[in-house]
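Several structures are given next for inspection.
Only the coordinates and a few stated rules stand behind these numbers; no lab work does. Model, not experiment: these values are computed from the prediction. Cβ atoms are built from the backbone, for glycine too; each structure is taken alone.
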Structure 1
Amino acid sequence: MRTEIADLLKQLELEQLEVNLFRGESRDIGAPQVFGGQVLGQALTAASRTVEGRIVHSLHAYFLRRGDFNAPIVYEVDRSRDGHSFSNRRVIAIQHGEQIFNMTASFQVSEEGLEHQIEMPAVPPPEQLPDLLDVLMAQKDKLPDRVRRIIEKPRPFEFRMVQSPLPEPKAAGKHLPARQVWFRLPDRIPAGEALHRHLLAYVSDYYLLDTAILPHGMSYLTAKAVLASIDHAVWFHRPLRVDDWLLYALDSPSASGARGFGRGSVFARDGRLVASTAQEGLVRLISN
């Protein structure tokens, strides 16, 4: 198994400090703060450690403060309710004595019911698309220092974008607020629906907010703007594996008030809709 994938799995192996109290390690991904997906994945892991016989079907979270990747994060779980079919948990993430994040997650006993879903977009398969890292490294000299620091850090997930990751600034108003991205862990990891859902929570933080600036001819790679997640939600619909190719179909219905809103549908390669996401974040332009 690749070192970066083994390290990602280690990040989700939280240390239990006390009943309902866990501690997770932080990682530097090249950004000024802890990656939001890390906190999402660890918080969901902490909540899951207090639930038996049920699987997470949704989470709703708020990012309150920047996380410090030089320090561990403590996760406090409140066992809000255990009903006949559903369990609810609230998680507070703490660093340096302050809340940096909170999340509510709901878990359900497996049940059968009605079935329908939207169709997966018709896009090229991942084998016909270049690895995103190769595309970015080929243009590394044209990217800002802050972006080079990020792409030079090994990352566990592989991404392949259907559209160019670098929209032309002169094309503002011509780009749709939408994109599709294939992603996967390139090595096989242990089975277990809970683990794969925790990892999907981790990777779901990629590219959602970035989609909100596409119609303005910008990308997080080049934009002179502050982009920061405010809230994040995930709904898990069907079984999934993150070590198989998944398609992330993203769109942004709105940007206003220095905030951008993005939503995503995650499809398995066989066309099953396995999860849905939504996020609102700060989009504040930086004046020259």
Structure 2
Amino acid sequence: MIDPNLKGKVALITGGNNPFGIGAAIARALASHGATVFIHYFRHATVLSNEDQKIQESQNPGLEFFLKQQAKTADEVLASIRDAGGNAESWEGDLRKPENVHRLFEQAEKTFGQVDILVNNAAEYIADTFLPPRILGEETKVWEGGPTTSTIDEASHDRHFAVNSRSVAVLMSKFARRIIENEKRWGRIINISADCAWGAPMEISYRASKYALESYSRSAAAELGPHGITVNIVSPGPVQSGYIPSEAESELIKNIPLKRIGRPEDIANAVVFFASEQAAWITGQLLFVHGGHRMTLGL
């Protein structure tokens, strides 16, 4: 068995409260290799206040089930890590608010000391489009059984870039300053992007904000490399984190050569690799973890 040499490292993971999600899988995977884990999460007020009976009773993957998971604290994820012998804590904060981005590192350091591994996984997602309401009609789905898209405006643009781009850039800067000032010369930043970040109809701001994340990551890799910090990107394809209805899986699988939907653990394995000593001479890279998704379309 390869030892990634993560024992004693402190990892900060954003967006980790959904027990079926990518962030939770990353936290569990890093903890299983001996890292101490600090999990950030945020529950939107719209999710918390939603009393729709369909959401409360949902048991199968789909939008309602996903919203149900997003309304949870990180306690379930923390319990799974601790039950396996790991060490983890959590903190809730809205990363759209700059003060919470600043507080996040303070909370992590107050709890566990200096952070060695930063995983920017938290994401804002509200589907939007350039198409006007007259063309869209009352309800246009991004995909069958998926979310409804609406015309882009200032609010939909800004909420995506605040979390998916701005908070990522600021967190990387704070992380780098601490490593450099303490002359530690060892650090790992892994940013989670999205398949098709170069552009996708009907969810334009989400994809664009993830593309900005990728640009920031490459610049950071060049600037921070001399200080012993590697920066890499993991770009997932369709991953079942509770939001893909069973009937939609068969359509998605048509464009996946490995013929299955991704699991959160698939993404977590890639993150562990980028955090490991085995990846010590790898930086500035974008790794697609998508089962070959869209390769059959020549994209």
Given -0.41, -0.67, -1.15, -1.20 as the derived value for log10 I(q)/I(0) by the Debye sum over Cα atoms at q = 0.12, 0.16, 0.24, 0.25 Å⁻¹, for residues 5-100 alone, which of the supplied structures 1, 2 does it correspond to?
2
Given a value of 2.8 for distance in nm of label points 7 Å out along Cα→Cβ at positions 13 and 269, point me to the structure among 1, 2 it was derived from.
1
For -12000 (helix-only ellipticity at 222 nm (-39500 (n - 2.57) for each DSSP H run of 4 or more, over all residues; to 500), calculated) the corresponding structure among 1, 2:
2
As an exercise: relative contact order in percent (Cα under 8 Å, 6 or more apart), calculated from one structure in 1, 2, equals 21. Which structure is it?
2
Going by FRET efficiency 1/(1 + (r/R0)^6) of positions 85 and 197 (r between Cβ atoms, R0 = 30 Å, to 0.05), which of structures 1, 2 comes out largest?
1
